[in-house]
Structure P
Amino acid sequence: MGYTLTPFRPRFTGGHRQTLFAWARRRHFPGLPAPVARYVDVAEDARVLAHCHFHPDRQAHPALILLHGLEGSSSAHYMRGIADKAWAAGWHVVRLNQRNCGGTEHLSRGLYHSGLTGDAMVVMRQLIEQDGVRQVAIAGYSLGGNLALRLAGECGRTPPPELVAVCAVSPTMDLSRCVDALERRSNRLYEWNFLRNLKARMQRKAAAWPDLYDLAPLAGIRSIRQFDEAYTAPHHGFRDAADYYHRASALRLVADVSVPTLILTAANDPFVPPDPFRTPAVAGNPHITTEVCEEGGHCAFVESGSPGYDGYWAEREIVRFVNAQARR
């Protein structure tokens, strides 16, 4: 594509250090206005919650839809960080909670999974058809990055004309390899945290929808793979966890992407291996700009800040990229 990124200059090195620093650091965004809550019916039995930041003239501004990672929500620090930067650049921002996330277990009968792109598509169509938005971009982190890339791949050679750009940061686009990496001893803390949240969410889900979910397997589940085997895969009609990981991975569809797309990832990401980003399907697609940084960790990419810049490089580069693709 010929697009040029600003070089990433890490504030400090180490994949775990970057990852944990970004996860634990408190962030404040006084310039970002309070969002408007929007509930969107994405299926007969499913409703999602989006936190929206709209400029007064809906048709005069492009919109950026943000997708969070596993067990995240619209309040994740990177969701608010991108929103702050995109809002200042003149974009409407829609921080979308996936099904059951952000305290919305009662709104949908079912669960979400890593390839469930239809909800974001419904939200995008609503922005176009009801709000009159003429340009839309989508950006996702981690699992949300897989969703963003899958959506672009599903659109193939005939994407909606309003879809001007897609961005993915640390995307889990080869789910099987990411789960393999997550099961390493060095990543036990991350898996424990994800699993703790998944189990708590299933308990809230069962409380909201009595008699729909059997919680008996929860006590014996010790890994993400076991959770997906017991709940995610059968609920969505996959044969097993391996079938789910194969069919939901964006890597299967990324060669079909024809929307201007940006992928940012790190070679030292603890549980998103870099090799899939160097495959011909990605590296050989002229519509995709891919940067595999040596440093950056998972969904972190923290560098030293400066006046007017908080040092979150990936967030800044997303806004630079979508700005470059928007039709002015």
Structure Q
Amino acid sequence: MQKRLFYLLAIMFLVVLAGSTGYYVIFGGKPSFLDCVYMTMISLTTVGYGEVVEVTGNVTAQIFTIVLITAGMGVILYGISTLTAIIVEGQLSGIMRRKRMENKIKKLSGHYIVCGGDQTGRHVIRELISNKEQVVLIELEQGQVDRVEELEGLFYIQGDATDDSNLASAGIDRARGIVICLPSDKDNLYVTMTARMLNPDLRIITRMTDAMIEPKLHKAGADAVVSPNFIGGLRIASELIRPTAVSFLDLMLRSSGGVLRIHEAPISSDSQMMGKTIKESRLKENFGILVLGWTEPGSSEIRFNPDSAMTITEGMTLIVMGNMEQIAKVRAKA
């Protein structure tokens, strides 16, 4: 629609420019160009104010005016009616709203991109927003966008995620991570490879349906590959043998409050907690935060149930559980 509006305005401008230039040339540049523009406009709109330049008696000018009115008036009337329809139908306001959104996306940094707004993508988006993260959705189908558009803090680009320009518009060079959950494994593979080329430091999580494609996804640049079928199978087995534990996790993730989460808090060099023990940091007393585990600097091995006397050091990552607002405060201090 935005391109259509641009082309429409461009054609109308060209018609007026051609008419004005034609009068200016026919009369040898004697009238001012503004008079020629005025003559063109009153001819095309048939308002009948009278001739600004002396067309009557000039055969060339008369023939040019006939051609201009015959060919140009249709274009002008079509343009005016289309513009009116766009305004009445609210499409113009939609274009302006998307333009404002594009400007906001250009200012984002450290955000997350979700490619695909189907059932998997919608759950990912809701969880990211629940965790106070900024999200940009890339989705081709307007119906899928409509299902999540009301989520506060969501930005979106309506387009094909396999188009590099849409990834660039979503700010992939400034993003912290991307979730690729398109219906086709081939599309997921292509976007994974493209995303890795556009941002080598990006964390890429890709969905797969066929387990045979997992090695290719990792080689293409995916940091992690998730199979909904595999996860669904584990969930079914867990419901069978440990229903209480599953109910606890469901309550944590799906409660009406929806604020209790397990998250991570990387410890930076200027952290207010560095050098203190877990007990001295008073995470439980001040923030209601439980430390469930940690990783040592430079290691991906997760260790569980740390002692309260353990010293917090630079580069360590704490695995914590608590209210998302309180977790955000702890992450700010870390």
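Each value in this text was obtained by applying a stated rule to the coordinates, not by laboratory testing. Nothing here was measured: the structure is a model prediction, and the numbers come from that model. Cβ atoms are built from the backbone, for glycine too; each structure is taken alone.
Hey, FRET efficiency 1/(1 + (r/R0)^6) of positions 248 and 296 (r between Cβ atoms, R0 = 25 Å, to 0.05) derived from one of P, Q reads 0.55; which structure?
Only one of P, Q returns 0.55 for FRET efficiency 1/(1 + (r/R0)^6) of positions 248 and 296 (r between Cβ atoms, R0 = 25 Å, to 0.05), namely P.
Work out mean count of other Cβ atoms within 10 Å over residues 24-31 for each of structures P, Q, then name the structure with the largest result. Each step should come with its number before you reach the end.
Working: P: 9.4; Q: 14.1.
Across P, Q, mean count of other Cβ atoms within 10 Å over residues 24-31 peaks for Q.
Identify which of structures P, Q gives the largest calculated value of relative contact order in percent (Cα under 8 Å, 6 or more apart). Each step should come with its number before you reach the end.
Working: P: 23; Q: 10.
Once relative contact order in percent (Cα under 8 Å, 6 or more apart) is worked out for each structure, P has the highest.
So if we calculate percent of Cα pairs over 31 Å apart for every structure here (P, Q), which label has the highest result? Please report the intermediate quantities before stating the final value.
Details: P: 26; Q: 55.
Structure Q gives the largest value of percent of Cα pairs over 31 Å apart among P, Q.
As an exercise: helix-only ellipticity at 222 nm (-39500 (n - 2.57) for each DSSP H run of 4 or more, over all residues; to 500), calculated from one structure in P, Q, equals -16500. Which structure is it?
Details: P: -9500; Q: -16500.
This figure was derived from Q.
Looking at structures P, Q, which one was distance in nm of label points 7 Å out along Cα→Cβ at positions 56 and 216 calculated from, given that it came out as 6.1? Walk me through the numbers on the way to the answer.
On the way: P: 6.1; Q: 7.7.
Checking each candidate, the match is P.
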